[in-house]
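Only the coordinates and a few stated rules stand behind these numbers; no lab work does. Quick caveat: nothing in here was measured; it's all calculated off a predicted structure. Cβ atoms are built from the backbone, for glycine too; each structure is taken alone.
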Structure I
Amino acid sequence: MVAGLVNTGAMKQKLVFRLLGAILGGLALGIGAEVFLFPFMDSITSLVVVIGAVWFLGAWIAGGRRFNDGGKQIAFAFYLTSLAGFSAPTELAPARDRLMGILLAVLVMWFVFDQAWPVRTITAMRSVVVSV
């Protein structure tokens, strides 16, 4: 789902939070869990603890007013990269491909909303001043 905001500042802020959330959730937590934690996990309890910790982190960040898009993106990127199927992941290539897909979507949103169809803040401010 692609949604644009009313001014460039809000769009750029949301883009930065989405990008940081995708990198933290997908690369650090998702692929990091596949490399360092999943090979040593042998029960559903350990999987629930890892998923619960990432869920708590994403929900805690998403509960704030400023960084809420980052928290949602952390949880989304983690779940998309590390929980691909009903069995334990054995390869890193699918997780890498999913992370690259998320980063490509963020790049496309930046291009569309900032380069191809820019709504400059100064133009919006001038129109507001003229209307006043």
Structure II
Amino acid sequence: MDGRSLANQYGQIIGQSFTHESKPLEVEILIAEVGITSDGDCMYHISFDGTVSDEKTFCVLGGDDATITTRLQESTANDATLKSNLQRAVAALSGPDRTLTAEDLEVAILSRTSQRRCFSRVTDADISEMLS
């Protein structure tokens, strides 16, 4: 099964709950499909009403997503490093009135070379180093 099929199935289930239940689910899901090359990478955002959207470079779920998305769009660069992308994401999430530390974040890196898992978690120590 590919990411698009999985996203569509989740979208149908969430959409049915949203339209037929008295207390609908309040959930958003992001499905990331890691391709053999970066051309095969895909992200699918399933919103609370079951709508499935293709995402290209990043996706914001929950919270003040419109404001955070705008901040990211204003600062995103295609040739950025992990460190600069993390710094941009933290700046967008925190905004002008808040400071986030490594302990406030959970960061993982998707990998197309892993045998079993396609992601690895980034330690608090590594996050702190990248944020400094």
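With relative contact order in percent (Cα under 8 Å, 6 or more apart) as the yardstick, tell me which of I, II scores highest. Let's see the in-between values first.
On the way: I: 36; II: 18.
Biggest value here belongs to I.
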Suppose you compute helix-only ellipticity at 222 nm (-39500 (n - 2.57) for each DSSP H run of 4 or more, over all residues; to 500) for every structure in I, II: which one lands on -19500?
I
From which structure (I, II) was mean count of other Cβ atoms within 10 Å over residues 28-35 calculated, if the value obtained is 19.1?
I
If Cα Rg over 2.2 N^0.38 Å computes to 1.17, which of I, II did it come from?
II
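State the single structure among I, II that was used to calculate distance in nm of label points 7 Å out along Cα→Cβ at positions 36 and 108, giving 2.5. All intermediate terms of the calculation are to be shown ahead of the outcome.
On the way: I: 3.2; II: 2.5.
Going label by label, the one that fits is II.
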Label whose coordinates, when distance in nm of label points 7 Å out along Cα→Cβ at positions 12 and 68 is calculated, return 2.3 (choices I, II)
I
